[in-house]
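Every read-out reported here was derived from the displayed coordinates using simple, explicitly stated rules and does not represent laboratory data. Keep in mind it's a predicted model, so treat the numbers as computed, not measured. Cβ atoms are built from the backbone, for glycine too; each structure is taken alone.
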Structure I
Amino acid sequence: MGKSSRDDHRLITQIRRFLRVALTSHGYVVKDVGTGQEGLDEIAMFAPDLVILDLGLPDLDGLEVVRLLREWSNVPAYHD
């Protein structure tokens, strides 16, 4: 893993930690997963009110996750 990849991974980890702390401190339940397929499985199982999605996932392109999600759910999905 190159320096840029390590830095990216560290930044993503920090963002995920920040979002978890910020949202749970306001009473939200956070389900944090590492892959698109895990995300789709969790969404199907728990029917969340909102999905926050990273487009750079290891298994599926984030836009593909949104496309698959839209086949069976209208949950709001923020992606970046």
Structure II
Amino acid sequence: MILQLLLTIIYNFLNVYMFIMFVYILLSWTPLITSKFARILGTVVDPYLNIFRGKLIVGMMDFGGTIGILLLYVVTLLMRTYLM
């Protein structure tokens, strides 16, 4: 019971975190990356995304953040199958 509640809280946190990462990655492709909002998001997601930076570069685009989001997505899928 308590384990399921804890996993549900972690699952919801990871979903919100993935959404924040997605918004930040979209902002990084626009001039809005220099805004205060983007800097705040960066302080939240950069520690995790820095792990994957430079791992998948195609031309001038760094798709390392995509690896990070996909990894968290797989973790949330595994958690969802356990919670159901």
*Which one of I, II has helix-only ellipticity at 222 nm (-39500 (n - 2.57) for each DSSP H run of 4 or more, over all residues; to 500), as calculated from the coordinates, equal to -17500?*
I
*Given a value of 26 for relative contact order in percent (Cα under 8 Å, 6 or more apart), point me to the structure among I, II it was derived from.*
I
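For structures I, II, calculate percent of Cα pairs over 19 Å apart and state which one comes out highest.
Structure II comes out on top.
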*For 1.6 (distance in nm of label points 7 Å out along Cα→Cβ at positions 39 and 71, calculated) the corresponding structure among I, II*: I
